[in-house]
Structure I
Amino acid sequence: MAAPLNGFAQYCCELMSTAGPCVARKMFGGYGISTDGLTLAILADLGSGEKLWLKASDKSRQVFERAGCERFTYLVQGKPKSMNYYSAPEESMDSSDAMACWARLSLEAALEARQSKK
C-alpha cells in the first residue's frame, strides 16, 4: 500500500486538477505530480521551503519568466543545473480556478515533451 501523501502534495494535486485527475508519487526526496502518465509538476525544496514547480516548454518559458516565476535550478558538483520547471506564481496557489491557466500550460508542455520523444 502506498504511503499517504503529505498535506501539501495533496493540496497541489487538487490545485492541478483542472488539467485532469492528478496523482502525486514520491520522487527524489519530493513528489512528482502527474495525470494520465504525464508529469505536470514536481514538489521540491531547493532550500527555501517546499514549492510547486510547473513543467514548462520552450514555448511557455517566457510566460513563466514574465510572471516572475523562478526557474528550477540546483547545484551539481558546485555548478548550477536547471530543469524546465518554474515555481508556480504565488496568486495561483489560492485555488484550482487561479491555477487553471498554469495547469493547462504545464499539461501542454508535458504533451509536447511526450511528442518530441516519439
Structure II
Amino acid sequence: MYARYQTQVAFLVVYITEAHPSDIWQMQSNIRERVVFASPKNEQERASIAGACVRKLGIKIPAVLDEFGNSTEQAYTGWPDRIYLVDRQGQISYKSRPGPFGFSADELGAALAKLSAAPAQS
C-alpha cells in the first residue's frame, strides 16, 4: 500500500507505548525478530528503542514518536496496532480492527482508493 500510494497519501508510523516489553510479557514473534526491550524510563530511551525497532523490522514508512504520556495512543486507541486513514479534513475515513492480526489489506486498499479519488477541497 505504501509503495502504491506514497505520492498521494502521507504515511506515518506512530511509535506508541511498548506492546511487549521484556520486563512484563513477550510474544514469540518478538523474540524471533529480536525486538525485545525493557520498558523505557524516559523519552530518550523510548526514542532509542523506537529507532532500533524500526531498523530491525525494516519499516520503510516514516516513523514518529508518541509523547511519553501516550496521548496519541489514548486518543486513537492505537494499542496494540491500528491503521487509521485520515482524510484531508482531518476526519477518520478508515480504522482497522486491532492488530497485528486485525488488518485487512483489501479494506485498506478500498479506503485508500476512495480517498485518493476524492477531489481536494479548500
Structure III
Amino acid sequence: MENDSEKQLAITLNNAQRDAARAILDHVRGEIDRLSNGDADVLFAARRYIKARLQLDERGAAQQRGRLRTRLFDRQQGKCTICAKPLAKLSGAHVHRVGPGGYTEENTILVHPECHERHHRD
C-alpha cells in the first residue's frame, strides 16, 4: 500500500513503470547492503552519496525545465493551454507532455496544476 508521498512521487508513472522503479530501488538497496558489508557507517555514507548524485541529476534537469517554462510561457502568451486562463505565476505552472518522448519545446505545454491534475484524472 502506497502512502501519500509515494503517490505524489509516482503520479506520472503507470503501474508497470512503478513496479519497474521499485525493482530498481530494491536492486540498488541490495548493492548498497553488499557494499557496506554490515558496516553502518559505510551504509549511511553510500546512501547519502547516491542520494546527492541523484539530486544533482535532478537539479540539472530542473534548470532545463526552468528555461523551457519561460519559452513556453512566452509562446503561450502567459495562458494555460487547457483552460486559456492566465497563469498566475510561472513557477507554479506544470509542464505537460502532449505526446510520447521527452520534455522538448515541441512536445510540451504549460498548464495550471489543477488543469493538469484534471487532465490525467479524466
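Output the label of whichever structure in I, II, III has the greatest value of distance in nm of label points 7 Å out along Cα→Cβ at positions 52 and 84. Sorting by distance in nm of label points 7 Å out along Cα→Cβ at positions 52 and 84 in descending order puts III first. Among the shown structures I, II, III, from which was the value 36, 17, 12 of semi-axes √(5λ) of the Cα gyration tensor in Å calculated? Comparing all candidates, it corresponds to III.
Laboratory data are not the source of any read-out in this text; all were calculated from the coordinates shown. Just so it is clear, the structure is predicted and the values come from calculations on it, not from any experiment. Cβ atoms are built from the backbone, for glycine too; each structure is taken alone.
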